[in-house]
Every structure is written in structure tokens, then in C-alpha cells.
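The following blocks contain the structures, represented as C-alpha cells.
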Structure P
Amino acid sequence: MPYVRVWIHFVWSTKNREPFLTGEIRKDVFQHIKENAKTKKVHVDFIGGYVDHVHCLVSLGTDQTIENIMRLIKGES
């Protein structure tokens, strides 16, 4: 039986690329995104970024779309 896994690398920035994600705020936001994704059955393999943007590596499930995953993750953050 074949096995396929699709990985999506999302990158998004803060509004107007403001350097909002500093110090503890960045850690809290990343942790919140991971927990939120888990409750919505979205597998986040890695999350990182800098003061003005976020990188998120997500495994796409068989019943998930890129649009839906991005809405669930980014919309909540």
C-alpha cells in the first residue's frame, strides 16, 4: 500500500511587518499556535520565525485543504 505525506511550509508576517514578536511574546504565540492546531487535528511539525514573521511546517491530512489549514492556524493567531 502506498504511503504519501504532503508537507506545507507556511510563512506569514505581522501586520505592516511590525516587530511585534519579541522575547516571551514570540514563545507564547508559537505555543498557542501549536496547541490550537492540535485541538483542530492539524499536525504542526515545526514552528519558528523572527520578530516580524512566522514559519510553520504542517503535514497535510487526507481530508484537509491548504486553505482550511491556513484559516484555522493563522486566523486564531
Structure Q
Amino acid sequence: MDKQNFFNDMQVKISQALENSPAKDIEKNVKAMMSQGFSKLDLVTREEFDIQAQVLAKTRAKLEALEARVAALEAPQKDA
């Protein structure tokens, strides 16, 4: 048996052992418990977060522009 066949055979045997082990059930149970716990929290998706970050950046830019206009309007007039 050459090295490649030996490693392939070992990989198959390890995969079979993991599939038949209780670790697979534990993983499924942990994932289910975590999903249930996360669903109870008030979380947003990454996509929703990114969209809100973009909206905030646009709003901040508009606010800064308006603040500059107000400051210019409130500045003492040199002509008056």
C-alpha cells in the first residue's frame, strides 16, 4: 500500500468514525440551542447593520452641510 492510498484510507475511516460518533449529535444539539438562544435576542443581520450604517453616514453628511449653512447665515454680514 503506497502512502497516498494509506492516507485516503485513513481519511475515510476517520470520517466514518466521526459520522458514527455522538459528536455529530452533540454538534446538532449545540447548534439548535444556539439558534434558539439567538432568536430570543434582538439581533440584526450583517446586511441590515451595513444598510443602517450607510443611512447614518448619509444623515451625518447632510447634518454637517446644514450646520455649515446655518453658521454662514448666522455670521455677521460685512455689507450691512
Structure R
Amino acid sequence: MRQVHVKFNDVNQVRQFVNVIDKIDLSFNLGEGRRVVDAKSILGVMALDLTKPVRLSYDPDDADDEGIREKLAPFIY
């Protein structure tokens, strides 16, 4: 299980983030504490408090973890 913190500056960045991870064939969870949502759901992501960094969790399953991190780089906090 990999975890990184991501931060969004505006709604367009949230939309870009969801579009990027939707193309990756893995399961992603986003949130903090009790509030965790499917990161591929734009409504779920928008329901979070995005004023501070949130934790993104995923299990790379021997997938190209370096490639995934490269795609997520613009959002990593």
C-alpha cells in the first residue's frame, strides 16, 4: 500500500486529478480519518475538505509505481 498527500488549488485541478487517475487501472482512496472516498469519483473528492492536504492511498500490485507517481506529481503535496 502506497500513500502520498495531495493538495488541490482549485476545482479545475480536482477535475484534472480525477481524469488522470481514472485512466489508471488501480483502486485509489482519498481522505483523512473517517472520511475516505473513492478518488475516481469527482463528487466524492469534492465532498472532502480540500483546503488542506489529503491522503491518497493505492496498492500498485507490481504495477509501474514510478510511472504512477510521475502522473500524480502535479498534485503531490
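Just so it is clear, none of the values below were taken in a lab; they were calculated from the coordinates. In this text, all values refer to a predicted model and were calculated from it rather than measured experimentally. Cβ atoms are built from the backbone, for glycine too; each structure is taken alone.
Structure data summary
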item	result
Label whose coordinates, when helix-only ellipticity at 222 nm (-39500 (n - 2.57) for each DSSP H run of 4 or more, over all residues; to 500) is calculated, return -28500 (choices P, Q, R)	Q
Which of P, Q, R yields 3.5 [distance in nm of label points 7 Å out along Cα→Cβ at positions 22 and 46, calculated]	Q
Of the structures P, Q, R, the one that 30.3, 99 was derived from, the read-out being Rg and Dmax of the Cα atoms in Å	Q
